[in-house]
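The numbers here are math on the coordinates, done by the rules we state, and not lab data. For clarity, every value in this text was computed on a predicted model and none was experimentally measured. Cβ atoms are built from the backbone, for glycine too; each structure is taken alone.
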Structure 1
Amino acid sequence: MRTRKKKWTDSELAQSKIIKFYDDAVTQKGKWHDFFETTDDIFLEIGCGKGRFSCEMSKKGKFMIALERDSKVIACASRLARTSYDSPQNLIFVNAEAEKISEIFAEHELSGIFMNFSDPWEGGKKLEKKRLTHNGFLENYSKILRPGGILSFRTDNAALFEFSIKQLKESRFEIIRISEDFHSEPYFGETPMTEYEIKFAALGNKIHYVECKMKALG
């Protein structure tokens with residue numbers, strides 16, 4: 001569903017102190033720990049939507065970079081963080097395409113990547129390469145994650161989940177948790193729900209989940 005431009009979208013984008021645009025984000029490559037002034041783990045959410053997941057993770061003390069390609073959507077996320085979470089210092093939004101992550105992050109710079117309810121890109125084989133769990137993307141993730149780093153994916157789309165598992169099994173990631181009914185698992189609740197997840201769960205949709213670990217080098 002497309003997000004409509006709000007009256008305040010342009011001003012939020014212009015004035016927000018917690019949004020970085022692509023040109024500025026690439027200057028931080030290899031320097032994100034310096035940016036946050038921390039030696040702690042840094043996590044990336046790809047396709048953050050309106051920001052609830054990353055905001056809640058930052059509330060738990062995690063250092064979060066939330067990537068979103070749609071400027072209208074990232075304006076909503078910034079506004080949420082500013083009005084409901086007091087613009088946390090351990091959270092930054094980046095307005096950029098997922099294809100650009102190798103230009104924004106250095107090798108082994110991140111400790112974890114979250115992908116929640118990504119676009120399934122349905123419509124045939126030609127669109128599969130656009131899926132965030134396609135091997136082309138997985139290869140890029142393996143470069144910016146440290147060995148042992150975590151990759152987490154959840155969706156309500158069974159076909160996308162099946163595709164993703166096949167791709168992961170051919171990648172440099174080792175599957176450590178997998179579920180076709182995430183909300184029934186004992187580990188459900190370790191990470192917050194997204195806006196979509198709350199809505200889908202209320203409709204009775206089963207949430208599919210997989211968590212992987214980067215294999216050691218060599």
Structure 2
Amino acid sequence: MLNITFFKLGPVVTNSYLLSDSETGEAVIIDPAWSGEFLADEIEQRGLRLKQVWVTHAHFDHMGGAAAILRQLKPAPKMALHPNDLDLWRTRGSASLFGLHVEPAPDPDVSLEHGQMLSLGRHTFEVRHVPGHTAGHVMFYCASEKAAFVGDVLFAGSIGRTDLPGGDYATLMTSLRSQVLTLPNDTQIYSGHGDVTTIGEELDSNPFLT
């Protein structure tokens with residue numbers, strides 16, 4: 001069974017997702033948004049083994065807790081990011097533009113690419129490159145669980161902003177139409193902010209998709 005727990009963390013209330021496989025006790029975190037010590041404590045208290053950290057994109061509010069997780073957990077998990085967001089990662093997600101401090105983290109160990117398959121226990125996740133919010137934005141789709149973790153490309157009733165470095169509206173809309181909205185209508189959408197929604201709900205009511 002795939003267990004999904006999420007925490008709303010940091011100055012812009014970002015969703016960090018803790019996924020764990022009930023059979024193996026393996027876990028991954030999608031987007032260590034903030035409060036890395038808190039996330040590491042949750043892993044340890046639940047008796048889980050954090051295998052990897054998957055980062056949808058390198059804005060500060062999605063990677064701000066990475067350094068603390070790497071420092072606190074032993075052995076340290078592998079960190080995974082698309083290479084097109086590496087420069088953004090190295091500037092700590094542009095946190096300084098917003099007057100915020102993010103502890104620097106080492107470069108990620110795992111280079112994500114479109115079509116790559118990641119595993120958590122018996123569960124398989126497809127990496128899809130969905131640029132537009134940032135150049136290296138990715139999503140993680142688990143077909144067997146009808147679940148997609150889409151970061152900041154799609155929200156309940158909205159889409160990702162494109163006015164930050166690396167953003168481009170036309171590119172984002174292409175990503176949505178080709179990689180996100182083509183998923184089955186009953187796919188659960190776990191976004192970087194806000195509530196869980198479905199593909200069907202967004203196709204029916206999202207004003208940005210009409």
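At a glance:
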item	result
Comparison of 1, 2 - label where relative contact order in percent (Cα under 8 Å, 6 or more apart) is highest	1
Entry that produces 41, 33, 17 once Cα extents along the principal axes in Å, for residues 41-128 alone is calculated, selected from 1, 2	2
Winner on Rg/Rh (Cα atoms, Kirkwood Rh), for residues 17-64 alone once structures 1, 2 are ranked, highest first	2
With helix-only ellipticity at 222 nm (-39500 (n - 2.57) for each DSSP H run of 4 or more, over all residues; to 500) derived as -9000, matching label from 1, 2	1
Mean count of other Cβ atoms within 10 Å over residues 89-96 derived as 22.2 - corresponding label from 1, 2	1
Structure responsible for 3.6, with distance in nm of label points 7 Å out along Cα→Cβ at positions 33 and 161 calculated and labels 1, 2 on offer	1
Among 1, 2, structure where Rg and Dmax of the Cα atoms in Å, for residues 81-200 alone as derived comes to 14.6, 42	2
Per distance in nm of label points 7 Å out along Cα→Cβ at positions 57 and 137, the highest-valued of structures 1, 2	1
Origin of the derived value 17.9 (mean count of other Cβ atoms within 10 Å over residues 169-176; candidates 1, 2)	2
